[in-house]
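In structure tokens below, several structures.
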Structure 1
């Protein structure tokens, strides 16, 4: 999956979701890779955190090579729920990395380990609580407004993290690649002196919109085969 995502980006995948009418499920803004430039793509391995790493260790027993650990810590900002030992164990289990709806710690050690880790920032204290575990602890993970399961694929890069239903991933990636080719050609033409306004027949768009206020730029782009907004 990471190979298929290698020449793409989360913005392209997001645009492809819209074009394919696939639910657009993005992690809330602010999530970042501990090491800038790290990328991630793989099947979601969900785990809800209740104050102890035991739930992660249990999740690893059913992990497959290349999975991405998706940790639901409720977006908490009062504790870090993963550190170097948890990340080392994630690597040892053959996972491609992890994304956390919460915080991490041991930043220098995580950078040295090199496994992609996406979180909302660093914080020294770990958990001092132990909450009651839910029956869905290893079945689904909440991530902002989204519920993530092992039926989802995780994509992450410097722009953020997305969750796409596995059954739609092939179509979405194919469409994202088409959008990428169109946008690269448009970028080449801009550099060669042909403005985006010329490429998109913008004057024609304005005239059509004046005659028909329901005529959107997105509809116009689809009519002429351009790409910039989805």
Structure 2
């Protein structure tokens, strides 16, 4: 059982994720350079936070063409678990593995704080140990975390029970207070909060552990 963590030029949370998955949870983890194509032997892949390709065009818009992501599409279609955190969530929407888009925060400021989150659905393995309606706390750190989608897409997310997490106090203007969503199958999760920063009680709580443990089901 092994986890891959993709590194793009500009990623800055890849080692944080490996520290959390391997150091805190004991899950074998290897780093994947963005030019790699071989995902054999991996049970899950994480797209970490940061500023892939400097976010020069649009968050995630350049990264979505990376060779590793062309392999990731097939990996996800075959049922492999994929977790996109912050910039990774942005990449997943650009890639089309998740619907909608992440845009500039409502107040146009970068936000870095702990966020109370409501578990909107425990349908998928990511939050199966949680009770729908319960709360967890995870750190957020983003300038473009405002989730937006069409009314039709929002209804589809609601019908599919694919809204995983909602903000208790919406910090960025996301539609329907959305902090994280899954695909209909449930094997792909994108969220703006950082579960890897909430795996150690000394450095920031442990509410992120369950999400990362779910990488290996």
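Where a number appears in this text, it was derived from the coordinates with a stated rule and is not lab data. Predicted model only: the values in this text are computed from it and were never measured. Cβ atoms are built from the backbone, for glycine too; each structure is taken alone.
Identify the structure, out of 1, 2, from whose coordinates relative contact order in percent (Cα under 8 Å, 6 or more apart) was calculated to give 27. The partial results should precede the final answer.
Numbers: 1: 27; 2: 21.
Only structure 1 yields this read-out.
Consider the structures 1, 2: one of them gives 22, 20, 18 for semi-axes √(5λ) of the Cα gyration tensor in Å as calculated from the coordinates. Say which. Numbers along the way, then the final one.
Working: 1: 39, 17, 16; 2: 22, 20, 18.
Source structure for this number: 2.
Given 13.0 as the derived value for mean count of other Cβ atoms within 10 Å over residues 181-188, which of the supplied structures 1, 2 does it correspond to?
Values: 1: 13.0; 2: 20.6.
Going label by label, the one that fits is 1.
Quick check: -5000 is what I get for helix-only ellipticity at 222 nm (-39500 (n - 2.57) for each DSSP H run of 4 or more, over all residues; to 500), calculated from one of 1, 2. Which structure matches?
Numbers: 1: -10500; 2: -5000.
Label of the originating structure: 2.
When you work out distance in nm of label points 7 Å out along Cα→Cβ at positions 117 and 149 for each of the structures 1, 2, which one comes out largest?
1
Please compute distance in nm of label points 7 Å out along Cα→Cβ at positions 125 and 157 for structures 1, 2 and give me the label with the greatest value.
Working: 1: 3.8; 2: 2.3.
Largest value of distance in nm of label points 7 Å out along Cα→Cβ at positions 125 and 157: 1.
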